[in-house]
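Novice: Each structure below appears as C-alpha cells.
Every number here is computed from the coordinates shown, using simple stated rules; none is lab data. The structure presented is a predicted model; accordingly, all values stated were derived computationally and were not measured. Cβ atoms are built from the backbone, for glycine too; each structure is taken alone.
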Structure P
Amino acid sequence: MPMIDVYAPTDSFPDHHRLAKDLAAALMRIEQVPDIPMFRENTVAFIHELSASSLSSVDGGTGIRVQVLTNAGALDRDKQLAVVADLTAIVAAAATDDKLTEHVWVLLTEAAPGGWGLWGRAHSNEELVGAARAQIAQLQAGSPA
C-alpha cells in the first residue's frame, strides 16, 4: 500500500486534492498493481505545507520533498526511474512557483517486513499480497469485495 508524502512551503500548490490524487494514480500505474478497491483506497498521498521559516538549504533556498513508501521489492530500477521522473513532473506542473521545482527531491523508501499497519494490524508483504489476491478472486467471481 504505497504512501506518498509531499513537503513544501505553504501555498506551493493551488489544489492539494488534485495533486494528491494525480500522484497516487501515477504511482499505481508505474507499480503496475491491479486496479482493485484495496489498492485504490489505500494508495494515498499527503500534502504537507510548511512555513517558509521551517525549511532551508544551506544557501537559504527552499524546495519540495516527495517521499514514497512502497512494499519491499515493489519498484525495480526501471520503476524507480519512472517514479522519480513522473512524480517530479506532476509536482512541477502543480506548483505555483517555478523556482521551487528546481529542487524537487524524491526519496524512495521500502517498508520493513511487517511494516504496514492497515485495518488496525501490522502486516507483512506476504499478508498484503494474499489479501489482494483474495480481493481479486472475489471480484473475478462477481462477489462483493
Structure Q
Amino acid sequence: MALALFALILAVDQLTKYAISTVFLPGESLPVVPHIFHITYVLNPGAAFGMLPQARWFFILAAAALILAFLAYHRRLKKEPAAFYYGCVAMLAGAVGNLVDRIRQGLVIDFFDFRIWPVFNVADIAIVLGVAGMIFAILFRMNERE
C-alpha cells in the first residue's frame, strides 16, 4: 500500500509538471477562477516561497539524506501509527518529485496559484499533508499516553 501511495503521488506530480511545461510558457497564467485561482507556470530555483534560490545542491543532498533515512528506518516506521507512516511516505514522495525536477533542470516546476499564496505543485501538497499526518500522529499518541 505504501509503495502504491508513493508511486501515485510521484506519478501525478511528474505528469502534472510535464503537462504544464508542454502547454504553458514560463510565467504564463490561466485564470481558472479569476482573481482567486490560476494555473501559472513558475520555475522555482529555491525552496518554499522561492527561498534560498542558490542552494540547489543543498536541496539535492537534503532529499538524498531523507531517502536514505527513510530506507534505514523503514522497518521501524512501519510499526508506527498509520498516519505517521503514510505521512512519511507522502513527504518522501513529494521530496522525490521535487528532487527529480532539481536534478533534471535545476528548477522546480510550480503551477497552483491562489494569488494570496506562493505558487506550488503536487509534490509540495504531498510534503505538507505528509508532515501534517506525522504531527497528527505524534499529538494523538501524546494524548493517548496521558
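Novice: Of the structures labelled P, Q, which one yields 16.8, 59 when Rg and Dmax of the Cα atoms in Å is computed from its coordinates?
Specialist: It was calculated from structure P.
Novice: Given a value of -22500 for helix-only ellipticity at 222 nm (-39500 (n - 2.57) for each DSSP H run of 4 or more, over all residues; to 500), calculated from one of P, Q, which structure does it belong to? Present the calculation step by step, with values, prior to reporting the outcome.
Specialist: On the way: P: -12500; Q: -22500.
This value belongs to structure Q.
Novice: Separate question: Using FRET efficiency 1/(1 + (r/R0)^6) of positions 26 and 58 (r between Cβ atoms, R0 = 30 Å, to 0.05) for the comparison, can you identify which of P, Q gives the largest number?
Specialist: Values: P: 0.45; Q: 0.80.
Once FRET efficiency 1/(1 + (r/R0)^6) of positions 26 and 58 (r between Cβ atoms, R0 = 30 Å, to 0.05) is tallied for P, Q, the winner is Q.
Novice: Looking at distance in nm of label points 7 Å out along Cα→Cβ at positions 2 and 66, point out which structure of P, Q has the largest value.
Specialist: Of structures P, Q, the maximum of distance in nm of label points 7 Å out along Cα→Cβ at positions 2 and 66 occurs in Q.
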